[in-house]
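Below you'll find the structures, each written out as structure tokens.
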Structure 1
Amino acid sequence: MDGDYVIGGVFSIHYYMHTVKHNYTTMPEPLRCTGSIDSREVRFSRAMVFAIEEINNSTELLPGIKLGYQIYDSCSSVPVAVHVAFQLSSGLDPVFYTGNNCSQSGMVMAIVGESGSTPSISMSRIIGPFDIPQVSHFATCACLSDKQQYPSFFRTIPSDQFQADALAKLVKHFGWTWIGAVRSDSDYGNNGMASFLDAARKNGICVEYSESFYRTHPRSQIQRVADVIRRSTAIVVVAFTSPGDMKILLEELSGKPSPPRQWIGSESWVTDPNMLRFSFCAGAIGFGIEQSVIPGLRDFLLDLSPTKVAASTVLTEFWEDAFNCRLLKSAATDETVCDGTEDIKTLQNSYTDTSQFRVTNMVYKAVYAIAHAIHNAVCQETDSTTQCDKFTRIESKEVLTQLKKVQFSQNGYDVSFDANGDPVATYELVNWQKSESGSIELVTVGHYDSSLPVGQEFRINRNFTWVEGGTQVPVSVCTDSCPPGTRKVLQKGKPICCYDCIPCPEGEISNATDSLDCFPCPKEFWPNAKRETCLPKPVEFLSFNEALGIILATFSVGGACLAVITAAVFYRHRTSPIVRANNSELSFLLLFSLTLCFLCSLTFIGAPSVWSCMLRHTAFGITFVLCMSCVLGKTIVVLTAFKATLPGSKLMKWFGPPQQRLTVVSFTFVQVVICTIWLVLSPPFPLKNLTTYKERIILECALGSAIGFWAVLGYIGLLAVFCFVLAVLARKLPNNFNEAKLITFSMLIFCAVWITFIPAYVSSPGKFTVAVEIFAILASSFGLITCIFAPKCYIILFKPEKNTKKHLMNKHQT
């Protein structure tokens, strides 16, 4: 709209600028906006129009003078804002107007805007040298208070320096010492967060992370920031972001469930009605510009008809987006054409939400501040009347000078600027609370006035709703007190209020809260699970009460019973040919020794004592040598019997029953000597093993002399090998019941078991060492009794027809 004096307006009506990749072969396209339209910014622009029309109808302010306006969309981008700044400073066209309604061609008197800090900085650098005043309603970056860099910049909204201090005091007020921080990667976010972090450090607040992002960044970067928030331990997150950036972040966070976070917001987004749809942020608190009442603005905003809308491309787009129809008659056939029945009063969006005028009032004040400056420059006060000359040629520099002196009250709100172009900083403390209907409402719970004495800036008059609807103030500290069982260790590179609670090392305890050191337990004690007290170590040994001990004992007794039963069967059929043909005396002695072998494994079970340790190893060594001696005797008998069948052989004289008994006694006596020397020189003894397992004591029998133990085993092995070799030599002797072949199999099993036993014995820990030894004893004993006696018992009990001398002497039957 044209006028005697023209005021510029710049608003971020769209979120993005259309970007084109230049090929440098054609002229670049004109800059244009894209993305969704911000209905809140549309309201700001309409509020500027309303204020100008209200001033034009006023008889007190600029009477007889008509203000015009040129309102632009900056697309929330620097390139478009710079382009707009040049247009506003140099005029639109070179046409000269004549007549009574003559406009001053060229630059505008002043500019309202921009909404963002970064575009405002770019504009101010361009228009500053021309002394064109710029009054922003929403650019809060503290950097803009620097009059050396931005001499023509003013604002009706407080600087972020005040908000940053207020946010730091708010965080300290609720006792939060461990927070996360996110910011827009722009002048607004970076400068605001820098001020906040500086104030936070002064108040003893620790920051876990500080992340920046921007809405045009790749989604991967937005996801990274969202993941940092999800993984963080800080419950409280301070967000110094613009609404457009925060919208992108919250959309990313809403896509994947996130732990509850207490959001602390800067004024820019925490009071934006568009953000209230993110219900998971319920409980958010922050500072907002004070609510205000602007008489007549609601009716003006809702007084939109299709005719008025069609005259503006921005309003046309807004209308079409809101009602999902096309105003143009040239709409495509598949698109709905607006039929004129659309009523803006039925809409529910930021444009029609007139319940709280916050930033809108800042636009209203900015227009009035410029109008007062122009008034003071072109109007003269004479007595009780005001005379204004619309033909007075004034420069923007005069408006700039007058703007510094402006001081007035509008609708009960004072407007003035300090030396930095900033207003007095007062805020409302707002809280996102769920209504009965389930929607999120912006509720004022207190006030903050930076002009009050330290400690009295806050005035809280309502209860807060916290994260997840809680009524208790959430706790957000760097580290809780370290409980007993842990010690404090400062985290490298982090503030002193951050430390790790490190569990005490193995075998050590701490019994006090926030202990700096841990203390070791006595030798036979071990910490409990929480490592806060020392308890006696549990004693472990192979017991008759545990499953493994019961199983081994059962097999041991079962094997002994099997040997006794076998002996009973042989005794019952002692006159039968098969028993008499297999050296019954050695067979009964072998069964007796096998019975002792089975029973000696019982000495390995139970708590070790001095006597049990000596008994278990010596009994095992002697009984097994007795067993091997019997097997060896039987093998020699078989070989001798075969050789004796040759004419003139006298071998059986030299290996008759007396010699057989002497052989068994001799071989056994050697083992008795070895065991006696072992017991005399260095016998086995009970030992508390504290090294294999640190957390428990193993009761075991120490070998005393390892040489003695391996000598016992070696002697048994020597006899077994000797017996095995003889049995192999006699395995093919022509005999229906070839005992040599059976002995060969038994010795094969015996040797395999004990060769396997050696590595298993050495590597088995604790009570399993004993279990391995018992298993070897039982396995080899069962191998002997099965291979040697099972076939004979089978013939005796189930095939008696073969238990005859005739059958035994028949060499052709198999």
Structure 2
Amino acid sequence: MTLRNIDALFHGRDVAVLGSPEDDAQRQLVANIEACLPAERLRYDLPKAGTGDDDGLDLAVILSDAWAQPRTVDALGAAGCRALLWAAAERVPTRALQAARPYNLRVLGGRSAGVFDTKAGLNVSTLALEPRAGRVALITQSQSLAAAALDWALGRNIGFSWMACSGSEADIDAADLLDYAALDPQTRAVVLQIGRIRSPRKFMSAARAAARVKPVLVLQTRRAVEGGPQGPDRARSAAFARAGLVECENLGGLFDGLAALELLPAVTNSRVAVLGNGAGACALGTDALYRQGLTPARLNSAPRQRITEAAPTANDTGLAIDLGRADIETTLAALRAAAADDNADALLFVHSPVAGQPHEPMVAAIADAEISPRLMTVWLGLHTAQPARRASALARLATFASADEAVRAVRYRAQYRFTQELLTATPPPDPSVTADVDRQRERLALLTADNVEWLSTDETLHLLTAYGISGQTEAPAALQIHIRATRHAELGMVLSVADESVGLAPAYGFPPLDTLLARRMLETASAGRLLGPRAAVDALARALVRIGKLVADLPQVARIDLRLAAGAQGRLHAPTDSLIELTRTPLPERDRLAMSPYPARMRHIVTLKGDVRYIVRAIRPSDEPAVLDLLESLSPEEIRLRFFNYIRHFSHDMAARITQVDYDREVSLVVSTVNDPEALAGMGTIIADPDGHEAEFAILVHRSHTGRGLGRHLLDCLLRQAGARGIDIVYGDVLAQNKPMLALSRDLGFKVRRSLDDPGSVRVEIPVPDYTRRIA
């Protein structure tokens, strides 16, 4: 559905509790609600629509099966209720969901632990502990893990902005909650537990949107059944990485990551300076860094000299600083000197309770000194370490039970930046594929109509050749890989690549691919080692991109299994052992492909004033250089009219945000002349909100192409696309001095309204159904 009315779960002013509690969890739920809401905001019966006693009802909670009926849901919807927590033992019936849909009444559950929001002070959860306020949102699908996470966080004096347990996800799912978290200004990071992905395209779209604006840590869990899968799902892990999420390998890692998000500042790299009160303590820190693939930070000469002056007996090993038997004041001086060095992203202080150096006085001194938020502490031992950890938590120090946990937390914090770099890397242009997609689909449709389940050798060769995946025997092969395309139970079609020469688990990816993604799959399949000659790797990467396109283009393809090899000069060998399975009942595209494919059908040629012919097509990530050239060629006034500000330099990050779009939520078109297809003449974009209800547009036409109707054509294309996607409203913010844009908007039927946020701009807005009816 949409994001509409999800806010009522967290900010509902008036709540109806329907039924009597029947177990401990329900009794705790009712107790939490009654503790956080005054009596006048609570009711225990159904409101009566049209009588005035339905005013302000935001949220309802159904406890007992007697109330778990479609007629109850219909009555709540008619009375204006906006959200419903299904706490009854019975599963949410389909008819109850159907009754909720006309009212946009959102349903959370069943099997949900509920929600709490620490800013609003609303606790509609079954959790027995009272949460602490923080800036991290917790999204789970599990009641037991929600309770464990809250208990752990309280033990570490860590808080949440809000928590939501989606349970069995009859309606509201983890993707909806990720969208809510991405837009929530009170949330700076997200911790997510996923046991099941209900809708792959929806989840990936929401995950990418959230990860673009704030860190998202994810833990995947799998239901344990005899004979079922063991360990984490590598395809899920690949999906998380593709979306920009940082995956934690276990629950302890998730909690340590949560501590890092709440207590540590953003980490640009992962340089950790290690200090300890003994050689063994320092070794624990440096060994932990190496185990996590990190390198100890080498402090600059000035802070090292200050440490030596403050602690003359300290031993600087180059990898760590052993403070030995330094007293408290000396230790604080050394920590301050290390904290002043910008060569370290974090400080790790490992303390052992040796004679004369108990933990607790050191904890108190460090807490009072407020040395740096980058400081992490590890108090070794158990008997005296536990009180020290509690005291550290109360003082809001980032403290961990071991050096490994501390370093792992830093790695998670730094990995977010790495995932963002991967998300915004600029790929080279896609390998050209000249396959006639419509013809290939018709061909496969005829075969499946004749009950053909497997393509013959000749048909397989014909299909692969149509997509540029062919070659001739060339000995010897420099590199050989095993490629499969199979259907995943949750994520649709998944590609896997195995380098059988190293015997590692395959690497996974999702169609469509670009060349960068394909190369990363090949590198992962070989554990990062040098695969072979560069030409051979490039040839296999191009072939992998083409296989991904084949899978994305042809829904009748259910499975592919083939081996590809390339010679040292980059020539492909003829594929061997190739099997292609067909299906007569392909999945709908949104279930078949986790990633939205490139909308090639938007491409067209239009002739405008002056008989100038333009190519209009959807933008690609590889268009970044052309986009930067266009932006850099604009005059300062053109830049101000488009971006509401003067921008001297357009960065890679800005260009990547423009070119690397989620085609599920954005339509971004670029235009070039037929005579010069590499140079952009203009571009236009609409970006829909997660609801798909409204979309914002933006148009840019270079001054050398104005006056030909290009802006009108772009805006018309965008409005038609909005109509095809069911978007209700398209709007744009326009500077009041931008007379040509205002004239075009009025001419197309936009209403011009005064902007409440900026007196120098106006908002233009059009109901999309009105426009599409007018042009029909």
Structure 3
Amino acid sequence: MYFNKIYRNIVGSLLVLISAASCKNSETGLPVNNQFTSKVYPLLDTENSRWFFFSSACRPFGMVNLSPDTEIEGAWGSGYRYQTDTVKGFSHIHAWQMSGLSVMAVTIYPENDKKIFSDFYSPFNHETEKITPGYHYLELNRYGISAELSSTKRVGFHKYNYPKGNTSNAILFNLNTLLGPCKNSNGKLKHDTKNELSGSFVMTPTNRRPKPVTVYFKIKLNVPVQSIKQDSITKNYLVNLGDSVDEVLMKAGISYTSVENAEVNIQEELPDWNFNSCVARANEEWNSMLGRIQVEGGTEKEQRRFYTDLWHALQGRRIISDVNGAYPDNTKEHFRIGQIPLDENGKPGFNHYNSDSFWGAQWTINTLWGLVYPEIMDDFVHSLMQYYKDGGLIPRGPSGGNYTYVMTGASSTPFIVSAIQKGIVTDSLENIYNALKRNHMPNGIMGKAGYEHRTNTGGGLAYYIKNGYVPYPLPEGDNFGAHQEGAGQTLEYAYQDWALAQLAKKLNKPNDYGYFLNRSENYKHVYNKQSGWMTPKDINGNWPENYDVYSYENGFVESNAAQSTWFVPHNIDGLARLMGGKAAATDKLNAQFESAEKSGFTSGKSHEAELHPEYRRIPVNYGNQPSIQTAFVFNQLNRPDLTQHWARKVASGVFSDLSTKRGYNGDEDQGLMGSLAVLMKIGLFQMNGGTEENPEYQIGSPVFDKITIQLNEDYYPGKTFEINCINNSAYNVFVNEVTLNNSPIKQYKITHQDIINGGSIQLKMSDKSPAAISEQQKQINK
């Protein structure tokens, strides 16, 4: 009987997926069979997951990110870990410094009635597991239960098929537990009506998120609740559904403001009980998003990896506002419920977000979101500005409506300036400028080191303004936060000052423009001309003796001097002059790539491995953000052939796997590395994060024969932009000729306006660079 039921469930699940996959893309009108979501490989790199890494039954940026947890302790190595074959619960929140609402379908026998609260984990088998974007199916072998998960933005939707027999079927609410980065405590569950429950729990503070956050939830079931029992030890709850139920559907709406708003989220987003329809709608939404970029050519594996990368680029950062615009504001001393302004239709003008840092976003989501998903960039800018209106600072990584001060610098500045320069954000520019400027001045974000909640010292900004660099070590010591790496901070501040200067120029602020442009030259103060490397300086301006440029975090944030020497994205020409000219700079960087290739361009195969001493000594690391721009530096040094050569090498060496063991070979960081992989594979990159007037895109070496970008007509005048690669292959990586809309261009770059007006670019590919072909012809002529 049980196996017949499982068979029926499997068939039913397949029909759901087939039905979903037979929809048409709402934007392109194309059938989505064998496209987009069907190419996504959700299990990529899941042996190296951190808490917010894995996604299955979720929507893009959804408040709910429902998935099974196989490891539950710690921010690292927790959540869904492929090699652990035991389900410890299905939780709804997997976000930056946030977690919770873990539930587990169970069957109760007389002999396990009392111990079920502490002994409820169940093994499962990957062989019967099915995962597509917006859907997850697995079987809880201990109980003979098949579980299916899906969701809307703010509501989890569960479908459980229980075995028939002499058992009581139940759902365990594990409200007081450790999940990922934080403990859940003070869990409460209330029986509202025969089919409805409600409750709350508190996400306790972490060292990154210093304030508690209350999560409210509303539960609706398609069967009546027979009884609720709370355990005196674990304080968790067992909801008994009786022995006559077979198929159970459960909706779980969450909110960070109230139970009432959790119920509103259900009413607005999931009013019906059609599970298959919910799965189909999730699939449709993902197809619509992934279908913004359509690729042709390459191998099947390359296409699958591409759409998996693009899928990752649309996740990690999570909505925290309710469907009616209510949101948690924890930016000041006392918590309050905020309200997003409503538009003329009574709908919130934007969503509010929880987010890890924008550290490294200048080379990743700045470009991808700004070009392909401008509405997302628009949303995030408004959210960041709402934090400013509430708490007085634009954050660099908010969690639970609160500042976390994750990482260093004013990393939100290039993100917001890029959105303005691309014409995505056009209103309140003076207010935005003043908000950004505050972060660059004393008592702003730039003055805070990582997780420095109560002081403004660890960032060393006072020294940077006075002396032109942040000293290392910082004289005040390391009692004020993390990442106090003076040379790395100096480089980051200089670039961010340049980005702010561009906005000052746009808004006709000559004095501010000159001031921040002058500060952007501070990178020169940590360049050691004798050694030829960026190097930390002490408070007296002295270079360290016997300095090892390959030592990790020795003056540089999550990197070494060799990697960070190239962190001058706003002035590669100026950096080259310090090095003795572009030819000398080219030779230096090329030698670094040749060395890094021996180690696969990464420090190990995961972010955890990167911390091991044997993996740190690498001159270019594509497993973390500080040096991911380096392949495109060659373009700025008049050697586009080396950009094309090394960009292809990195794409195939770092971002080509399609397995549970490998994927990003480092820190994926909420879609940053997925975004980078997409950009490298379509051959477009922005060195300064798109922060100059009419931002420039550098041309790399696309992996695919044809790339079609669907432009959002609410923001851009063109409909599509095509990249056509003639004679493309794994060997023909060099771009010999570039034609934009049938007009030849000599430089390997195009502007934002070129792309958003629509049209196409044609790249003629070869296995030899133009310089090599020219030299070969010279030899023939001799």
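At a glance:
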| quantity | calculated |
| --- | --- |
| Ranking 1, 2, 3 by Rg/Rh (Cα atoms, Kirkwood Rh), for residues 299-570 alone, the structure that comes out highest | 1 |
| Which of 1, 2, 3 yields -9000 [helix-only ellipticity at 222 nm (-39500 (n - 2.57) for each DSSP H run of 4 or more, over all residues; to 500), calculated] | 3 |
| At a computed 3.4 (distance in nm of label points 7 Å out along Cα→Cβ at positions 371 and 587), which of 1, 2, 3 | 3 |
| Test item: Rg/Rh (Cα atoms, Kirkwood Rh), for residues 43-362 alone calculated as 0.95, pick one of 1, 2, 3 | 3 |
| Entry that produces 1.7 once distance in nm of label points 7 Å out along Cα→Cβ at positions 467 and 603 is calculated, selected from 1, 2, 3 | 2 |
| Structure (1, 2, 3) behind the derived value 25.8 of mean count of other Cβ atoms within 10 Å over residues 59-66 | 3 |
| Read-out Cα extents along the principal axes in Å, computed value 89, 61, 56, structure in 1, 2, 3 | 3 |
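Rule-based calculations on the coordinates, nothing more; no lab input. This is a predicted model, so every value here is computed, not measured. Cβ atoms are built from the backbone, for glycine too; each structure is taken alone.
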